[in-house]
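Novice: Once you scroll down, you'll see the structures, which are given as structure tokens.
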Structure P
Amino acid sequence: MRHPNVKDGRKSPFVIAAGEYGIDRPGSLECDERTLDALGMELRPVITSSMVMIPGEPVHLALTHPDDLLDDLDAALDEAGARPVVKVGPVHDEGHLAALLHVLEGAEPRIILDGDVYGSLSETRLDAETAAFIKKSVFPVTALFTPDIDEAEQLLNRPIIGHDEMARAAEEIVEMGPKAVLLKGGQLPGGTATFDYFTDGTDRYWIATNRLPPQRVSEHKGMIANLATAIAAGLAHGLEIRDAIVMARGFMQGAYRAGSEEPPPFPCEPADFPWVTRHPVAERTPFPAIEGPWPDFYPIVDSFDWVKRLAACGVKTLQLRVKNQEGAALEDEIQKSVAFCREKNIRLFINDFWRLAMRHGAYGVHLGQEDIVTADIAAIRAAGLRLGVSTHCYHEVAVAHGLRPSYIALGPIYPTKIKAMAFPPQGVDAIKLWKRLFDYPLAAIGGITLERAGEVLGAGAEMACVITDITQHPDPEARARAWLKRQ
């Protein structure tokens, strides 16, 4: 599987998974293998124990000899190279886990620690000695810890009731040493959605999916696929951890919903794609849709003068992105543009300046990811404005999905000189992927010219955002008319 929005660049050829083997049960290496196979990644198992079946006797656990355990890990690390991705599941012996961590220490691994490590180290509930060992020796080398509610309750020795307590619990756990915590909230009852809570001590948010029937989850939880393993696969593909979490959540939702023997591969269906929110609210009112036919041609300009020039060519949808004005001059530019476009029946989106867009009655607002954090989204929605949101990666599109905007923009599709980009060019494959992941209209942006329009729109984008192909063209009006002619 190719991930077109890879930013990290530190790809691994496989995931190393430490855990039990033998009988197919939740968290086992067999489950890890199915998960990784569905996500286009190979498994290098480090077998910590095996479930042994002897006719006429109960199934019992056989611990791997420490020498064999370390031989398997050394072989996997030699093959993996720098920064290996390691998922740690059931280990069953503190000595084994300590030995694994000692070997991994020099390899600078990215360790994803599954919460089921508790059940493997304690016969019943988590005892104080084991908890102390995890806090002292395991958490400090853990990149991400993924407990569920029950596992977090054991660690904190108190019940977790409701989302507020869940957030407090995750914050307490991250202070114990792991670099980040994803506390899974599916066990909390009620609501039309389930919410997991992510924190790394600085950034924090909820990631949600539609709630599936309880029997669907209980029948297959931990058997078809494993969330920690899916996140590890994303890291191995080169995704940043926040993108790997979104990808893994959508993948797991699809696996639970399908309920088949083998998990369906990612990309997931739109109904399975998660959303990111700052508050655990299930109901999300969608922003109004753009009326009329979608325009292939969506120019972005920086002044009222450009608005008038393109309106004279017949352009009916525009974005005003003013970067060189402030104060009264900025407001005057926006006010004149909004009034003019309203008179000419032109759909004008204002970039960034949502307060001025609301004050003067613009058709819509376009926000980047940084602006979403500070904007009053509820006020923009209540004012009846349309909303467009910029996205570049899985996490950002999940943030946009949480707002249910009028359209989502993706870029850069091609190299662009407009501004320095934190993300490499996505290519048209990213357009096809985005269209498979969600049902929002898509605006493609970044290096798009008239000559590339067919490729971009043919990949599924409803709109092609155009900047330099108009503003830096020798004859902008002629170029704009050529764009309009192809619609």
Structure Q
Amino acid sequence: MELKITEEGLKKALKSARKPEVTAKQKLPVRYHVEDFKVEGRTRAFLEAFAAILKHSNYKFVLDHYIRISAKCSRCTTNCQIYEVTGDEHDIPCYRSELLLSIYRRHFTVAGQMSGRLFGDPGLTDEHLQELAASVWNCTACRRCVNECPMGIDHGLVTHLARYVLSEIGIAPRALVVSTREQLIGDSGNTSAIPVPALLDTLEFLEEDMEEEKGVKIKFPINVEGAEYLFVPAVSDFLMEAETLMGNAAVMTATGGSWTIGTGYFDGINYGLFYSDHVLEKAVQKILAEAERLKVKKIMIGECGHASRSAKYFYPAFCGGKDALPIINCMEYAYDMLKAGKLKLDPNVIKERVTYHDPCNIARPGWIVQQPRELIRAFCKDFVEMTPNGRQGVCCGGGGGTVSIDEIMPYRMEIGGKYKAKQIVDTGAHYVIAPCANCKKQIREIIDYHKLDAELVGLHDLIYKAIIFD
């Protein structure tokens, strides 16, 4: 099966993606010193926000390093699935990074300020700011380009910083802002606005369903103090991934795991990872508060890749450093139980061909790559890899929060997701395992949009089918 993109479809997709939106008319932030030059409106607000972030973070050290080694060889294009389709220079990772680095070099270094005064350079323009916004919000932040950069520049980090500054002046996708607003100050306290009574009803229904199917009492423990694990999946699992949740509960029951779900906070999603360190910090602190309330020993995140990365790398940063509670992904737990002989899976249940998609947030750093594969090989006889895979795996096309922006769906399907669609077709697999809430949404839409003969599942969906209870 050959996947083709028409010229009309490409234009429509690009048009849908070139519109960064202002989420609100915000007052200018408290002014920190920046060079006194003639700028008005958004440009001044951007520079003041940038100055404040540099003052209260350690980004300055990184940027000082990057402007000295800045590479413009464009080798990163060989690893960018967006540029491969568009051919647009704005989608070259190092070009995108240079848009922000040039602002830093001009306005926040002595040499840049002196050069500006000497040659009459007015500095940041509204056109440059618009170009930056359009470019960074098109990136899926998959960081695959980092693998190819000869200078080791983390273009994903630079993109995140640019988004962070833009969000501080109200230039951010509305979908991300609305979700995080509900999570941080809304009545429900989670990105999907699920009230606690609805959560409890859902879990009770799933318990009844599992007992009927498996003949075993499988429970979702609620608010158990002193449990070993606080289980925090992506909250969307409670709405759309019932089989994944049932697989999680089945594994914990079969292995005798000590775990609990807290009603004080139960959302592993953290969109701050995509655009705002303020949101990132506040969201992980909500996990900390729930862990302290229930006096748990460890925190287990569901299958979701970005939820896992947010907790694994930023929970210690914002919540106690070396004294922070250990963070594990539920697939790591299942893998450990398999190796210990406590998790038994029937190899005769899954007969269809299976393939596995590597979520960028857990595979790119090499954290979770082999564990899910070992689990799959333990009970799936026909497992076929996508090419490339693992740390070199290709993004689903909806990374960096773009999957939440329904307005750019043509862009996600025709440009961001084209490579992934081809990978799925090439494997000939029936089951496509994608252990990440955002990847699941994106790949389901890819399968529907491109009319692929495949079914999207989570890893624990198949484990639930094959699990053996002693």
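The numbers here are math on the coordinates, done by the rules we state, and not lab data. All figures in this text were calculated on a predicted structure; none of them were measured in a lab. Cβ atoms are built from the backbone, for glycine too; each structure is taken alone.
Novice: Determine which structure produced the value -11000 for helix-only ellipticity at 222 nm (-39500 (n - 2.57) for each DSSP H run of 4 or more, over all residues; to 500), calculated from the coordinates; the candidates are P, Q. Walk me through the numbers on the way to the answer.
Specialist: On the way: P: -11000; Q: -15000.
Here the read-out was taken from P.
Novice: From which structure (P, Q) was Rg and Dmax of the Cα atoms in Å calculated, if the value obtained is 23.0, 80?
Specialist: Source structure for this number: Q.
Novice: Which structure, out of P, Q, was mean projected area of the Cα convex hull in nm², for residues 226-457 alone calculated from, if the result is 13.9?
Specialist: Among P, Q, the structure yielding 13.9 for mean projected area of the Cα convex hull in nm², for residues 226-457 alone is P.
Novice: Still on this structure, I have one more. Could you figure out which one of P, Q the value 16.0 for mean count of other Cβ atoms within 10 Å over residues 106-113 was computed from?
Specialist: Q
Novice: One of P, Q was used to compute relative contact order in percent (Cα under 8 Å, 6 or more apart), and the result was 17. Which label is that? If you can, show how the numbers build up before the last one.
Specialist: Values: P: 13; Q: 17.
Label of the source structure: Q.
Novice: So distance in nm of label points 7 Å out along Cα→Cβ at positions 114 and 346, computed for just one structure, reads 7.6; which one of P, Q is that?
Specialist: Going label by label, the one that fits is Q.
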